[in-house]
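Below: a set of structures, written as structure tokens.
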Structure P
Amino acid sequence: MHEKIYVIGHRNPDTDSIASAIAYAAFRRSLGHSNVCAAMAGQPNPQTAYILKRLGIEPPTYLADVHPKVRDVINRSPVTAATDLPLKDALELFHRHAIRVLPVVDQECKPQGVVSLLKLSEKYLVAGTDRRRGVDSTLAALGRCLEATVLSGGLSDQMEHLHLFIGAMTEESFSKRIEGYDPASLLIMTGDRPSIQQSAIESGVRLLVITGGLPLRDDLIALAQERGVTVFSTPHDTATAASLARLSTPLACFVDQKFERIGVMESVEHLRLKLLHSGEPAVVAVEEDGSIAGVATKSSLLTPLPYALILVDHNELTQAVPGAESVEILAVIDHHKLGNPATNQPITFMAAPVGSTCSIVASLYRERGMEPEQRIAALLLAGIMSDTVILKSPTTTKRDRELVAWLEPLAGLEHSSFGKDIFASCSGFSAHASLEKAVRADFKEFTAGETVFGVGQVEVVGFDEFYELKEQLWDVLRQVKQADKLDLAGLMVTDIYSETTLFLAEGKNELAHLMGYPQVEPHLYELKGVMSRKKQMVPHLLKVLGAL
């Protein structure tokens, strides 16, 4: 089950896109799906912002993109270790947590390196006389691993390189065995062999370990204290004690300080490239402050994402929030032409030839015998009024009108006056922060064969403002066409009262020969009776551009 399901409309969302996302998320939550929430792929345009403020509804969560991030595929409670952790305890961590890489961190939880189980095994099992005999450790770590009682000396934290010898022979043979070694570097283990014990102490070895919990004579303890020899007593037998001594080496001796790291907000694709090309078995993920967030391995790439999408008011990936192609899409609710992406599993797909996606969502409420609460009913009504231009658009259907009549008493609003308020509040270009924002506020891209074109739409009351800004708007279209690598960029300026659209186009100059509508000025066409981009403008352009 996904932790979060986002209901989200298209990029550059209009009122219908945001209203249907909020209303459908509320519908799903009313059915018990508490993990469903509304989102938006762009900031609300002035019309939508007015509606949300008037109704007292918070804008949905803004998602700039949904590209899977490293944070989505890692366990953010990583197993870590300090540099002074004995190898014995580290191996227990590897075994207990079934991990292959152990990050080593400092006191601020910032990674200092990693210890790989594979490399650790290779290093620890390396052949060679000194490697088999050598013990790199501290007396304190040795004492902890051996569960030792200190009979003489103390527990130093100083790192030392000791040579391990087992006293399991005659004193004469033993003395010959340790010839040539500096006594101060010797770690001697022996059981109940007083002669070996005495010889080791008299030689001034660094550490004598009495195994099996056996006693040491008082006179030898006194001699050890006199000679400065540290003596431990361990309950383990000699073979076990020897193994534990080697495992007392702190992780600092095995840390690989050259390791791959990646930020939690970087993409999973970047992580994939690091794992495939670095040659390392794991990548350490770090938070923004540099502290460790988790460890990513190749198996992390197969981790299901904690979130999924439900698309409303669109079904084409070119219009979807960036990264949607990498995320599971659970459902689509739309009223546009089909251009939907393939899915790996069967999904809910609701498409209807109605004037607004909000009409489909309202139908879901009504068909289940449910009534949306007042604000949601008003929001659904606003979405229908906006997309059907107060029921004047040719996309308006009988079903839209029926649902408007059903929603009016629930919302406590009269649709016509509410619709006029919506358009009067923010019609024209002055409602936008800039002309580019006005053009892009409701701008969608389409494909006709190999031709890629985009069309924006702005509703106005009269064309006076447009004619004053026409040249500047044409410049903006040129910039949009170049920035978005389009073959054609167009802007529909629709007068909601005269029900006429002026279409300003940049690119494909041969359009004039096949447009089929009067060209009132260069690059400018008058389309009487045209109000809908979806049902009138785009199908016509697809036909014309296909012919070109």
Structure Q
Amino acid sequence: MVFLAQDPPGKETLAPINYPAILPMLIILGAACVGVLLEAFLPRHQRWSAQVFLTLLALVGAGLAMAVYMTDAPVGGELTLSSSIAVDRPALFLWGTLLALGLGSVLMIADRSVEPGGAFVAQAAIRPGTVQDREQRLGAQPHRRDAAKYQMQTEVFPLTLFALGGMMVFCAANDLLTMFVALEVLSLPLYLMCGLARRRRLLSQESAVKYFLLGAFSSAFFLYGLALLYGYSGSVRLADIADAAAGSDRSDTLLFGGMALLIVGLLFKGSVGPFHTWTPDVYQGSPTPITAFMAACTKVAAFGAILRVLTVGLESTQWEWRGVLWGVAIVSMVIGAVLGLTQTDIKRMIAYSSIAHAGFLLIGAIVLSPEGVSSTLFYLLTYGFTTLAAFGVISLVRDADGEATHLSQWAGLAKRAPLVAAVFAFLLFAMAGIPLTSGFIGKFVVFSAALSDGMAPLVVVALVASAVTAFFYLRVIVLMYFSEPAPDGPSVVVPGAFTTAAITLGVVVTLLLGLVPAFALDWANAGTFALR
């Protein structure tokens, strides 16, 4: 099978599809389609095991296919699918990160021991607060004879694969139209999954509606920016936009307007302040496995796309937008650090932490050098695994109403569950950037790249913001270790094999990347974006 390509522009040539290059993406999206068929044809009691097996098999298979391709992949990358997909070294690094984080997320999603029946509602159409809602919330207890009908919605597995496949396309898209389609493919499943929490149904549905409405606004910004850039350059390909911006006698109004709207849409998806308004409510209201999936994987995909757009499409105009993004990075760090101090819900606290981390990531993204790209990629890897494990631990602390997320309920947790408190303290140290953790190495390489590019004032602001965020991380640690537990305080659930594996994966990677980061740094430094 072949597609018509234009390389060089104006001359049609036959460009064969490089199937080995895009095989990981095809495996994920193909497995998602098969998962939909399983939902349609399998009896309800067989769906969970079949969907878990298919999803894990797809993730492992995609990882193996990518590893095989990388043994002979060109250093400069290559374009395929009529030059709409760029399979280069940064894209492969992001794909590997997404697949690994997706594996951990799916393990948390599949767990049915922390919350009996799973974290997801059995029938999403039932209204919150009704008798039927209370029945299905409590109905999956193991001792009940009819517990099977109250098991979780297994549609979340193909939805997760669709979202993950969209993320893989999003960070490898070589033209803005493909990027927009991928943005919708990754976003729509997340809108649905945010509203499927078994407990606190009203809060969960509210978060889904907020995410959907604000996501629709951001998509409109992205699409309008795409249209303006097409009007300016006559193409949606990033390389063609770069050529037009570098030497064109057209008015720059369309260029700058398109750039502004496009970048706003991307910053929204990366939860960069001040385009962060969805983040705290959605993180708090969503089922915790979905919160972990969004916090880890969506951040990777969004900043992968930001890096590609800024480096490939808009590098020649950096003097126009760089100062603006300096201000955006500062605003994001200040919002995340200051408002994080005021939070009393631990999921909202980590949401504001993610906004501060988005500011740190944006510093690396605007460096526009090989060191800036590689340091940002490494930071995404470290942040993803730490956040994934942190939400896994949060899901274990529970009371009669579900997860105990108010900070006062974590008082004295070290006396109730020393191992859980120690793991969570280690992850908070990593988020704060304490040495011997991956968070320290991630911040060090990003700030070093920024200093080498003459961005010392921005690094100073980032260091101050890091110190402020460290305060509310340490506040939780002090609360766990130096406060007395309440007599009626929450209990800590013994996690099942899936959640244990997900938390262990995140903790081990966080520790290894703090002690021996050379392998990941070398991989992140292995190549540059395909610029054709």
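Nothing in this text is a laboratory measurement; each read-out follows from the coordinates by a stated rule. Predicted model, so just to flag it, every value in this text is computed and none were measured. Cβ atoms are built from the backbone, for glycine too; each structure is taken alone.
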- Query: Where is FRET efficiency 1/(1 + (r/R0)^6) of positions 30 and 382 (r between Cβ atoms, R0 = 25 Å, to 0.05) largest, in which of P, Q?
  - Reply: P
- Message: By the measure FRET efficiency 1/(1 + (r/R0)^6) of positions 46 and 206 (r between Cβ atoms, R0 = 35 Å, to 0.05), tell me the structure among P, Q with the highest figure.
- Response: Q
- Note on the structure: Value 5.2 of distance in nm of label points 7 Å out along Cα→Cβ at positions 70 and 502 was derived from the coordinates of, among P, Q, structure P
- Task: Match the computed value 2.7 of distance in nm of label points 7 Å out along Cα→Cβ at positions 54 and 278 to one of the structures P, Q, and report its label.
- Result: Q
- Message: One of P, Q was used to compute percent of Cα pairs over 30 Å apart, and the result was 64. Which label is that?
- Response: P
- Message: If helix-only ellipticity at 222 nm (-39500 (n - 2.57) for each DSSP H run of 4 or more, over all residues; to 500) computes to -10500, which of P, Q did it come from?
- Response: P
